[in-house]
Structure P
Amino acid sequence: MSNNRKIIHMDMDAFYASVEQRDFPQYKGKPIVVGGSPEGRGGVVATASYEARKFGIHSAMSSKAAKKLCPDVIFIQPRFDVYKDVSRLFHQILHRYTDMIEPLSLDEAYLDVTEDKLGIGSAIEIAQSIQAAVRSELNLTISAGVSINKFLAKVASDLQKPAGLTFIGPSRVESFMESLEVKKFYGVGKVTAEKMQKLGLLKGGDLKKMTENELVLHFGKMGHFFYQIVRGIDDRLVQSSRNIKSVSVEDTYPEDLEELERIQKELYLLIDRLLIRLDKRKLNGRTLTTKIKFHDFTQITRSLSASSAIYDKVTMISLLDKIIGNVDLKNKKIRLLGVGISNFQNSDNKFNSPQLALF
């Protein structure tokens, strides 16, 4: 592990919602949700304002659930063209300091400022300068995490939202990881967190007491990751240009799904989340893949390609329905569902070859 790297993770605060509140003063101080609608099929929350989050509303929650938590919540249709324009200006600010930038979405990115363009030298000062520029030029707020690797920077940026800055220096790394709740580990979902809790693994220090083999026994390949990360080891580089082959979303359900109507409903919710993720990455592909894991842990993946890039929900659902129509789900219990898109269109309007190992 190198303690000499200077990594920053910058994350805009409630990005879509903050842009709406900036552009429309009537929304300031009010609980708003961007995306979805409580009517019809509903959809999911793309972003919730901090006022809405106080009621327990969060991204990827169904719109109907959000409405139940806060009857007065205001639903706003996303303006992706506006968000993309703001994102472009945001990235122009980042490039003043370094070209070693790995975008994660429209509103967040990793920066490697081990060597910065302006010769500032201090990652903390660079993060503060970016925050000031975003505030003065975009009239928005952004949070920052500064540390020696990507994992720590990502976790740190979430600790003092909104508009916060958290620094985890080399001497603090191991003590920080030992005291960090496992549910706050970036990449640990609800199901894994619950499994850890049942095993009495509540903090990083609890994970650290286990051998690597024990962690692999309980968590499979992720066990190797947990063994390394709880010791503050993350040697992944900030990659300024990534060749993304696929984008996918999936959910593991606390109770097995058996009814076809419920299965379809969950798949449609996944489609909504997938479309949001694709839009953030400005990607359009033509191959849709569905993943189904059954109660006995056997799983299947099925794919279907359109003749051209998929841009809308209707086309995606049409392909999904055809896939599901050819799968025998009678008397089957399902514990996990996933959907993904691949075979992306490049700048020459040609398609990359499909990569179907999406999940």
Structure Q
Amino acid sequence: MQYDFPLRKIIHVDMDAFYASVEQLDHPELKGKPVAVGGGAARGVVAAASYEARKFGVKSAMSGILAKKRCPELIFIKPRFDRYKEISRKIRSIFYDYTHLVEPLSLDEAYLDVTINKVGNPSATLIAGEIRERIFEELGLRASAGISINKFIAKVASDINKPNGQKTVNPEEVIPFLEGLDIRKFHGVGKVTADKMYQLGIFTGLDLKNKTEDFLEAHFGKSGLHYFQVVRGVHLSAVKPHRIPKSLGAERTFSENLSSEIFMKERLMHISEELEKRIKKSAVAGKTVTLKIKYSDFTLQTRSKTLPYFVSDQKLILNTALELLYQDALDNSVRLLGISLSNLNSSKEAVKEEVSVQLKFDL
């Protein structure tokens, strides 16, 4: 197939069960055992699970109670994010040996553009294999990779042969690969969207490709054009070494539901302090403060206020968040509170970037 746009050589590297694997690396007695990083208490949440635990259906974002029911032998480990960041920096240093075009998505995954690379190797497949081998030899951890002509396909491909594998989708293979893919495997298609697509008779990439652009936009809004393009192998987003988030946030899940606004005010003070640290680190300010409230019945509510000036000060952010808290009566007791700052004074290119949120759990 002929493409009317330049083809890149993109690698998506995704560490295998990163947090849990680091714990098993540092604690050899945990190797081969079902491990969950997170909290196993009544309100605990699984942040990551080892592959031994995943065999029992344990996965991230699952409650600790449910995870323990599925796997009675599950071993809970408290997160050590400083250690994960330390390992992540070492992994990225390996990436930079091959290209300066590295776009980290999180501590455990990143895109690399190796179209032109530092080692003069024309094969992205061989570079991906060498990177994975070095990560294992130098750090003792396993990684998977996807290789293709753009970020979207590389991301999808990295899941195909997990764990400890890689998948290359060459230019002439892109369309057949996407057409035969279960729609649930498309990056960005979550459960709700997948269910909606099923109702519309869209089960595979081929089914999606057979729908018109107008049809997809009518049913999926702005995302319709994205689906129309990616199923045809079109995704022009470049690897951006310096990703600027369109918002910064911090949130906390509580060990016990909160029903008193007095206690909520105290929690919001700590959350705003955490947010201020992230704002200072990013050297930005913003105009829109958003308060996120998750109730005990898991319903979610957001309240926002856009100020006439940019703010970065913790007290101003806290006062705005409290104003939002008090503006309406609460629907129920609260299990999570969060504050985010958006409409930042950063470059317009940031509009297309994802929200950066610091997650916190009471363990």
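Structures compared: P, Q; top value of distance in nm of label points 7 Å out along Cα→Cβ at positions 22 and 230, i.e. the largest, recorded for P. Set P, Q, criterion distance in nm of label points 7 Å out along Cα→Cβ at positions 38 and 278: the highest-scoring structure is P. When distance in nm of label points 7 Å out along Cα→Cβ at positions 54 and 158 is calculated for each of the structures P, Q, the largest result comes from P. A value of 2.8 for distance in nm of label points 7 Å out along Cα→Cβ at positions 222 and 334, calculated from one of P, Q, originates in structure Q.
All of the numbers you see were taken from the coordinates with simple rules; none came from a lab. Because the structure is a prediction, the values reported are computed rather than measured. Cβ atoms are built from the backbone, for glycine too; each structure is taken alone.
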